[in-house]
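Where a number appears in this text, it was derived from the coordinates with a stated rule and is not lab data. Since the model is a prediction, treat every value here as computed from it, not as a measurement. Cβ atoms are built from the backbone, for glycine too; each structure is taken alone.
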Structure P
């Protein structure tokens, strides 16, 4: 049976994908284990399309790349749509100088393994992740924890972060502070304890922590999910409108930066 083609207008917004990840435990890890070579946002986008089409999640590739691997796309299969960056050039009318900029567009070019036949593939291994490697790649430095309040789990000061040696969830706190440093380094200091102010900045950082913890199978995702859901329930409800689209895009990009930075080789980032 041939499934209808998925078009960009049929795809959920990034804010809707984020809400999906927040409200469905296990979704992020399932997406990461199947599509870890893609950005976090595209991983979830691909998984949602697989669920809609009744496809088994697995490695993704374009038609010619599958052919190079000795496999061919089955007749009648429709490509999955992902968001990809394209580099464009624009000439300034006043200065007549040419500038380059990146635009993100949706393209239906990818097919999952279940949509193909042919040679068997070698097992795909998950890349390791290292915190020190990530911080070095991101240009963020860990400094001694010198906060006088023992309830504070960690803090971010510009491009410097500190984690309480007694932090209950050190990896979640690390991701949270890395997110602050990436997203909010120009907005002052952030000290986080159990009564963190419920601002959009905090939700952005905690959402990044959730995506990173669950993608990498590290402890802390349940706590992060509960915190985010609690904040959403106090706003407009647990729906996509509760997190602005621009914030959702920032969250996915920051999580992807952190995860890729901790791998042995930093790969190009695509949304």
Structure Q
């Protein structure tokens, strides 16, 4: 919908706000759940989800169609359109790079309660307070990108974000076990920059596709969830020392993303996109 309505820098700005809103749910959900547990049972949590679903459905009703030309094919034909999108080397390479980031972010969300409550012995309420620091980082990341993009190129910002993921993993490895506040502060830069990279990633991936925007968007979300789920599994392996797992995931993801990102630039798979984005 954003690509249908906006172009150039305006599209990227709107994507940044959309991405910021998109990370609110996984960032705020653990805090909301911890806050509600003393006052309700697990059934109350599901009634809350029901209410959120009703609000979301109500918000969808005023939406107007934004696509100019509707695809007239069948559902099976629509699914087949995923193949030519995946065969686009520029899109697919960027899809892998930016989906990898979800491996680290969802690994933290999945293990945060174990680290804070079982590892550091905090209550649910104190857990939500410390988790709020990283939630703030995740939500503010896309907005930070908008500020940085006024002075720095998109390529340099993305490179710095991946380098910060590596540095965040190293900080957690060195100091994360010292206490809950130290752990939260050590992970703060990685959480923020992992979220900061989402708007330029979405912008570049969508810019690779002149058509089949719906297929591209579906693949972007699908691969992010796939890699994120894989991160959850990785974070749960290796016993109770989830901090070691988490810092290892951040370092490996940062290295893989940074290496692949620089490799994409050398192979000129997205030169036209970068030039177009610079002009707009």
One of P, Q was used to calculate Rg and Dmax of the Cα atoms in Å, yielding 19.6, 59; that structure is Q
Across P, Q, FRET efficiency 1/(1 + (r/R0)^6) of positions 23 and 119 (r between Cβ atoms, R0 = 41 Å, to 0.05) reaches its greatest value in structure Q
Working back from 23 (relative contact order in percent (Cα under 8 Å, 6 or more apart), computed), options P, Q, answer is structure P
Note: helix-only ellipticity at 222 nm (-39500 (n - 2.57) for each DSSP H run of 4 or more, over all residues; to 500) at -12500, derived from one of structures P, Q, originates from structure P
The highest value of distance in nm of label points 7 Å out along Cα→Cβ at positions 15 and 143 among the shown structures P, Q is in P
When mean count of other Cβ atoms within 10 Å over residues 79-86 is calculated for structures P, Q, the one with the largest value is P
Volume of the Cα convex hull per residue in Å³, for residues 127-166 alone gets 77 when computed on, of labels P, Q, structure P
